[in-house]
Structure P
Amino acid sequence: MTPLASQSYVFDPRPNFPLLLTAKRYWDPSSPHLNGPDGFTLILTHGTGFHKEQYEPTLQDLYDMIQDRPGGPKIREAWSIDCPNHGDAAILNEQTLLWGYEPIFGWQEYARGLHALLSGLGTGIEIDFKTRCLVFIGHSFSAAALVFALTYQPEVKPECLIMLEMMYQGCPEGLLRIIKLNAASKLMESLTEGSSNRRHIWRSRDEAYQLFKARPAWQAWDDRVLRIYVQHGFRSLPIPEYPNEEGVTTKCTRRQETATYRDSLAISVVYRFMATVVKRIPTHLVYGAVDDYLPRHVKDEFLRNGIGGEQNLASLTRIPDAGHLVCASL
């Protein structure tokens, strides 16, 4: 096992886009593909409430697997990127997020930042991603954000898309429309309510970890992912939003997490757009076999009507014993 090297970056797209992005580059120092033009550059985006470091155990396992399989895919490096109101980016954008990014934080804001970074429309990352063999990997809402990033100019052209439990909401006709909208609405209402009422202050990171570890929902997580969630996803108090509190809180504030769940436009637009995407770009759809957040009939309806049939996908995978938070339980 060769530990991955990493380096953190701050990307500044101003004045064209007001929100900074924080990114982290990962690579294997012993890899023969570091400078190879045919090696893949992975672009990873995270789900609501998470952050760029959540992928570290998955990336380490992926690189270890490749080392044990000569002739496997060539990975040049990987880049994991925070949504502007999550992780380290949330701290840098603290004042800008007060401009009006509540009560709704549009998923397109993540997409616009990603597009600017990958198109070189800013400073802080001196890499020409347009010359790279890009692989987009997105989880939950960020998979939808990656789709939005494909709609901006100049065009970004990934080699393929890997969508992990992508969020969407369709509008088919008749009775199915009512069933589908009700299922999606209930899900988003549940996520919004849970986020707005969640605990947001702990005495310490250790207390937060111990409390999470004791709860059944978190026990399903890979312990490495849970520890990283607490290590990199929390910050010390006080902060401007909680000026009189002590202890720690999440870098993505409770208000901003809830605002992210409230974007109902993006999931509908992406549903309508996916049929054209899968015909242009090889798309690998990954679901957890446990249909917890997205009901099975919602997933099946998307495959049938959203993308026009499973035959339009490069692949469809269902991971045993995993649910929506497939990135945490790998």
Structure Q
Amino acid sequence: MKLVSYKTEDREHLGVYVKGHIYNLNSCDKLLPDNMNEFLWGGDELMERAHRINEAIASGKLEAKEELFFEMLAPVPHPTSCRDGYAFRQHVESARRNRKAPMIPEFDQYPIFYFTNHNAIQGIGEIECMPDHFEKLDFELEVAVVLNKKARNIKAVDADSLIAGYMIMNDMSARTLQMEEMLLNLGPAKGKDFSTVIGPWLVTPDELEKYKTAPKAGHTGNAYNLEMKCAVNGIDVSKGNMADMDWTFAEIIERAAYGCDVLPGDVIGSGTVGTGCFLELNGTGLLSDPNYQPQWLKDGDLVEMEVTGLGMLGNIIKKAKSDFSILGLKKK
């Protein structure tokens, strides 16, 4: 099942995407709320009701009215929180090698994550960026999950049961801001908080069963063989696979829930897949060829991310109508 959030006449709604069309779930079953947040708090009971509606529409047993005029939103427009992991060893190893730093052994000891701005979540469409964001503006190709149960101190062996579904995630990054603030051992903060893109829809775990594979040796949790790729202005720039996650979502959730509650509506990203950003690609290119021309995102660029089973997430980079710069406020 593919769940969507969309807007008509400034009202947000919850829908299901079936055979190329969107149908409002609440209009099919009044016990289903008309927004994603309330739906996620309903856990398995509401998820099962939505599955029944989805199957009835797909089979033709239910003649639902499709939505014709709407604006697509992020599948989870208002997350309870947003964490991003660091699960792909290839990305971490390459990024450290490119800046002449040895691989850090702690990567293999425990999964980590950081909190990012859950109020900067968006879906398909334009990504408005301020002038400072264009100082080495980058994409990051990832997969994300959203939870639909509350838990605390849950173990990895049980943690996949909290996952309501999977989405593509683009963790937008302003590298100059990020690198400056992290010199002070804090951040990434302003380098990340302007936009995190998820979508185009929320795919429930049952749709990914056929792609299931074994996790990496010594790890616990579900893993999936999903090809991941990113194109900028129609040119392929990144390719990887979700099966290459060293740390599973179950293990990341186990750590996130240690001593605190994880909640329905919490979004958790995988971290960047190997080759999944210009920072890594540029560093690798310069190591191989001193004349390599680094690439960063520019005003008007089209970023298209595609993941097997999860769809395609498209965005256009747009420069804000402002010349305000916080980089320009630095003290001498």
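Since every read-out is calculated from the coordinates, none of them should be taken as a lab result. Remember, it's a predicted structure, so these values are computed and weren't measured experimentally. Cβ atoms are built from the backbone, for glycine too; each structure is taken alone.
Matching task: 14.8 is the computed value of mean count of other Cβ atoms within 10 Å over residues 98-105. Pick the structure from P, Q.
Details: P: 14.8; Q: 10.4.
Going through each structure in turn, the value belongs to P.
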(request) Consider the structures P, Q: one of them gives 1.3 for distance in nm of label points 7 Å out along Cα→Cβ at positions 2 and 226 as calculated from the coordinates. Say which. (result) Q
(request) State the single structure among P, Q that was used to calculate distance in nm of label points 7 Å out along Cα→Cβ at positions 10 and 26, giving 1.7. (result) Q
(message) Among P, Q, considering only distance in nm of label points 7 Å out along Cα→Cβ at positions 50 and 322, which has the greatest calculated value?
(response) Q
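Check the numbers for Rg/Rh (Cα atoms, Kirkwood Rh), for residues 106-201 alone across P, Q and tell me which is largest. Walk me through the numbers on the way to the answer.
Working: P: 1.08; Q: 1.02.
Greatest value across P, Q: structure P.
Matching task: 19 is the computed value of relative contact order in percent (Cα under 8 Å, 6 or more apart). Pick the structure from P, Q. Spell out each step's value before the answer.
Details: P: 19; Q: 23.
That value comes from structure P.
If helix-only ellipticity at 222 nm (-39500 (n - 2.57) for each DSSP H run of 4 or more, over all residues; to 500) comes out at -5500 when worked out from the coordinates, which of P, Q was used?
Numbers: P: -11000; Q: -5500.
The read-out comes from structure Q.
Among P, Q, considering only FRET efficiency 1/(1 + (r/R0)^6) of positions 42 and 210 (r between Cβ atoms, R0 = 35 Å, to 0.05), which has the greatest calculated value?
On the way: P: 0.60; Q: 0.85.
Between P, Q, the highest calculated value is found for Q.
For mean count of other Cβ atoms within 10 Å over residues 34-41, which of the structures P, Q scores highest?
Details: P: 13.6; Q: 19.9.
When mean count of other Cβ atoms within 10 Å over residues 34-41 is calculated for P, Q, structure Q comes out on top.
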(message) Quick check: 0.05 is what I get for FRET efficiency 1/(1 + (r/R0)^6) of positions 146 and 290 (r between Cβ atoms, R0 = 25 Å, to 0.05), calculated from one of P, Q. Which structure matches?
(response) Q
